[in-house]
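Structures given as structure tokens follow.
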Structure 1
């Protein structure tokens, strides 16, 4: 028993303690504590390094994201860019042409996940597009254009589809704010912003001049007046069932064109190729035998040469006259004796012919040369007509005297009327605002010009005159009618009226013409206080009627812009 206890005692003495405090007091314990401290420092260091890296990467990601967002917004939502062409504005500063940021819609097939679903979306939103062609291009897997020159509605539709494969390619598009209104004047540009017609082509170099890019090209046209004339002329074509028409309003003193309308017109924003000649510019490009308006030229030349005075009586005017194999006559039966002014007021072919013989072929040739009637017009458009050369054979002088056998553009005829009524100064028509005045040449004297203005006024006011429907109170209108066959098609007629107002001191010339008009049997005219139903197809019953309506509407606008005209003619009426 004793031995057994001793053995247990010795065992207790040599056994190492497993208690915590006993463990701390050993050498082994001190070594482990030192290693544990170093390990903890390393963990803290690594944690700090990882935290720093995460912070740096986070800041970088946020910075790049914000920067990309800014670039995206600038590229897709900003319209501030350097335009490739200058703006075009009217005389009042109204914008009529500008370059804007536009888009083409292209397709990257590799980014279209569900092609069938995509085609369904396109069919629903764009039924006009060929789905077969789109599907064919998708299957080829090559980049292709879905639709070019998107408008805002189409772009919004495509954007709402949410397809990554739809790519919007930006480009500069030329837009025309009034669509049809200036189609025959402004012209168009191609996809590369080069002018291909009209003002856009004529001034192509100037419109692309980077030094002037912020300065708009200003035209002489008045948008308000252009709209009024365009509207009235469209109504006239419908009323008289005409195939076309045109109008030109010009300042007779400086040649500025305030309005130029040719119908039918077209929407130049659609970029359509038009081959129908009926859509040509009838004022500057087409040539016409303008008929009796030429009688004014003959009368003016006879007065200028002092061969006659307005009161001179031309006796024994025959009803018909034989010229070579041709027979010339008057439409109506006139008195045998007519004064020079009555010949123009009543529009006598034979009376005018007899005056032309007094003038002589050589002097008449010289007059036509001075007025540039047989030359291509000088005007700031590409679309200009070439008048026919005249072969001065037998009877040519006689027929030209009353407007048959000579074909010119309406622009040239109006410019000549401007010269005859503005004091005799020949002016060049223009559609560009210019500070410098033209250096004009005289073609007739101021005295002859005053006499012509007096006679033209009587054509409107006298009982025997042919333009009574243009007698608009307060505007002192004068003018001359012309009814002729359309050049190149004897089955169609052309009815023209050139007016000037106010006739005592003309400021404006207005040409109105209708191609192949018909009798408006349902129209009731207010003719000298009487209600008359339409039965005749002459310029006095259609072109004159329309000119009167136009002058009545544009007169107040012109009067406000012309204080002298306003004070003299409109203010008196209001008082």
Structure 2
């Protein structure tokens, strides 16, 4: 790959063509094959073209990709820890050739850039997962995206930028590296400490960042991510309103707020290096690296994916080469008898330490309980409550899954009636057969079509629930990966309760009201779930129902009790 500059932190230039050349490129692109960029690709291409990902001039070619995986460096030798790739479908890649130019467009068809293809290859995703994330466990959100959402074929090549992706929100806070560097020069800021976050900021964050800036005798840049973060994170609209409130808690002229449209990978230590490179490109001299930086938390066995200070340790090894200084910090805790925050390593056993875990904070938020001022500022809590009301006022999805004939539809209808009798919720039933008739009548029963059908159900359910309604879904939904995608989509804005109707195959065959199992056994129906196509049982369903021992009425009642225990029903 070429470089925008001699090394990280040199003179930046963006990857956009001039006005006349861009108009000429638009005309040429009419003849090119077009690829509609995914949400992650839109984030990546914006940061490639505006110089935030310097020295990249495009998506990695195969040589750079393999070098990043094995050496954490580009083929040129420059440090680069995360592969930035353009993943496409095999169908799109078929017929493409090296040296060919393609058009890269946003979902509305606007031409963002053209790319001259340098390489076309099919990666070993297991190798990539282990190299980047240190695990193949698909419970890790980065691995899950790689394995279940990213396309199978990679294209590499340099970009010609035509038009930047459009943003209609917080435009005055969206600075390119060149703009932010210019702002620092205008303000006379020679030392700048950057703070990366994907969460709302509370008192501990404000204390920590202000302390870091004072210790370095520097100014402070609050630089939150507003691109793709971890599924389930608070939406960036809410977070930015919180950032705008908390920025007023710093002394005037000391701190700036700017947004970066980054698609996080949650890659822990390697992501910390990546974040530092970007902040160097934005003109910062120091970067805060904290506990479990960019980590996704714990795996299903309760073990952390990365050590608490593993990111700091990796950073130290490369700090001189990165040419941006690390500001390490430990967890900040509130000491009640001193009425102040201190780093945990500065406390003594005789001090009375007050803590609220993230889980406890979310519980208090969702249940409408008091949140003390020592933990968060009132204006931040008020902003969060606007979009995160108590669970009793939130929408949610009850998602049934089970074999054909297991009793899903019967229980779902019983639950619908009981909720309508209560009368305090708007409820929609999305039955598998009904959805097939009205939303997916053109689909067959291949794995691809089954996944598409479940994705459609999930999309409709997410739209219902995010506006405070209740969606009851009753498809077969045989594949775990697709169910995970639906859960992630819904949980961005609402609750998700998975109900596994675990009726045995033998019982389902005995019921066989429609004669489908008999036809499948006779070979008249191909790809029938449970016969010649697998049903992947849920591993962590909120409720498991055995209809051999439980009537539909009692099963529906049990679900209502569960909803009450979770706070969704009163």
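Every read-out reported here was derived from the displayed coordinates using simple, explicitly stated rules and does not represent laboratory data. Since this is a predicted model, take the numbers as computed values, not measurements. Cβ atoms are built from the backbone, for glycine too; each structure is taken alone.
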Open item on the list: Tell me which structure, out of 1, 2, gives 15.0 once Kirkwood radius over Cα pairs in Å, for residues 441-544 alone is calculated.
Closed with: 2
Open item on the list: As an exercise: distance in nm of label points 7 Å out along Cα→Cβ at positions 393 and 529, calculated from one structure in 1, 2, equals 3.6. Which structure is it?
Closed with: 2
TODO: Match the computed value 0.05 of FRET efficiency 1/(1 + (r/R0)^6) of positions 161 and 361 (r between Cβ atoms, R0 = 41 Å, to 0.05) to one of the structures 1, 2, and report its label.
DONE: 1
Open item on the list: Can you rank 1, 2 by distance in nm of label points 7 Å out along Cα→Cβ at positions 369 and 553 and just name the one with the largest value?
Closed with: 1
TODO: Using the calculated result -0.48, -0.97 for log10 I(q)/I(0) by the Debye sum over Cα atoms at q = 0.07, 0.10 Å⁻¹, pick out the matching structure from 1, 2.
DONE: 2
